[in-house]
Structure P
Amino acid sequence: MRLLIVNSNTSAFVTAKIADAARAVAAPGTDITALNGLFGAHVIGTRTELAVAEHATVDLLARHAHEADAVLIAVSYDVALRAAREMLDIPVVGITEAALLTACMLGGQIGVVVFGARVLPIYQELVRSYGLQRRVAGWRVVESNAPYAAGDQSQADALTVAAAQSLVTQDHAEVVVLTGAVMAGVPARLQDRIDVPVLDGVSCGVRQAELLAALRPVKPRAGSYARLPQREMSGVGDALAAQFGR
């Protein structure tokens, strides 16, 4: 099984971190290719950067998805997820949707940890778009840029554990989701300090992408996720333009 992982920002460090964590949980025989965006923000943290990243994401997918059996969008805002599902014939998984749906199968109420107060409303809007707001017990914000760089993570880990535990004790969360692709693999080192299951989107997303690829779902022939109609496109890459009217 060939899994294409797309990190829609331009940070090679984050992409490498995602790829390592993905390979650690992937099934034997899963071949992983991880790519980061060709243009846009180094780290996405605003709506405008997200808008740019959507273009970067569909452009990358148009160039490379024909080589894969499934796609994992490894930005926790699930950048261009619906557009990618519409454009491609193979399963596409977003890491935050994957983590939330996995959490729904492990407990009742979900606690969500986000990194940075500015992005909290963006995540809340995303959860509402999935119809899962009633499953969220509470939110916690951690202010730390440490996970986005190499080096000592002890302070960021302590803040994350404190946030997760407060969701458990104060909001009665029964599962905790750590948002952010840079949280890939982090639950493994924090789990013994948190009293409920802790999930990251990359680990959940890899296994769900493998499942969907194995199920071999058909491409819809009707509805809004059917293949793209013929359109004349201007100013975009040849691979993306070719998606319209294949």
Structure Q
Amino acid sequence: MPKYTDTYKSLNRAVGKALHKYSMISDGDRIAVGLSGGKDSLTLLAVLTERKTRVPVDYELAAIHIDPGFPGSFKEPLEAYCTKRGYQLKVEETDYGTLAHSPENRENPCFLCSRLRRKRLFELADQLNCNKLALGHNKDDIIETLFINMCYSGEISTMVPAQSMFQGRFTVIRPLAYADEDTIRRFASESKFPEFINPCPTSQTSKRKEIKTMLHQLYCSNRKIKGNIFRALSHYKPEYLLKP
């Protein structure tokens, strides 16, 4: 279980705010957690597991890992880690990564791989009788997605903390939506999470990486910028936007 350090207290407050504001978890929920092996998803699973022991809401967790099929897979060490921590884990082996990076799809491998993995996550969550899917996207991811969509899709949109899908039959939740990546990084370090190296060949050259670098430069110039961008996502003035 996580130690109640100042880092965890800060993280827990952010998660509690998101859970409460968007009514993410209710009694009887069975929640599939998308476990990529990165610090965000490991943090998400740890926090939701810890909260189960002390909040007056009864819910169940089941973790799912989609192996994209790259050489250097870490599915076995991840399974061992989850077994040691008492987590229920379903591992799905796929060829989504190699398919997305095939010669026929060089332009945007991340989009196809992500779409295939997300579709399979929904299918597996349904098989596990889950009504919600929890993903580890944090505040920084939400801001970065806003800029990715503006720069490369020509629209103002981003990921939302909670989203009803399939006529309300399923809900995607992002409990880390108000948590800063730096806080998650500190928590992962304090918790001594194992480091699973992403074997994706384009993980360091993606559009998201470019946007992250650009935003980091902005944040360094003025520490208020990040908070202002995030607040702007819920404080907008349609009358001062162009007509479609």
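For which of the structures P, Q does the calculation of helix-only ellipticity at 222 nm (-39500 (n - 2.57) for each DSSP H run of 4 or more, over all residues; to 500) return -14500? Spell out each step's value before the answer.
Details: P: -12500; Q: -14500.
Derived from Q, not from the others.
Output the label of whichever structure in P, Q has the greatest value of distance in nm of label points 7 Å out along Cα→Cβ at positions 122 and 218. Provide the component values of the computation, followed by the final result.
On the way: P: 3.8; Q: 3.0.
Going through P, Q one by one, distance in nm of label points 7 Å out along Cα→Cβ at positions 122 and 218 peaks for structure P.
For structures P, Q, which has the highest computed value of mean count of other Cβ atoms within 10 Å over residues 82-89? Provide the component values of the computation, followed by the final result.
Numbers: P: 18.2; Q: 13.8.
Largest one: structure P.
To test your reading of the models, identify which of P, Q gives 0.95 for FRET efficiency 1/(1 + (r/R0)^6) of positions 34 and 210 (r between Cβ atoms, R0 = 25 Å, to 0.05) when calculated. The partial results should precede the final answer.
Details: P: 0.95; Q: 0.55.
The value was obtained from structure P.
Given a value of 1.6 for distance in nm of label points 7 Å out along Cα→Cβ at positions 10 and 178, point me to the structure among P, Q it was derived from.
Values: P: 2.8; Q: 1.6.
Label of the source structure: Q.
Once FRET efficiency 1/(1 + (r/R0)^6) of positions 58 and 138 (r between Cβ atoms, R0 = 41 Å, to 0.05) is calculated for all of P, Q, which comes out largest?
Largest calculated value belongs to Q.
Any read-out appearing in this document is the output of simple, stated calculations on the displayed coordinates, not a laboratory observation. As the structure is a prediction and not an experimental result, all values here were calculated from the model. Cβ atoms are built from the backbone, for glycine too; each structure is taken alone.
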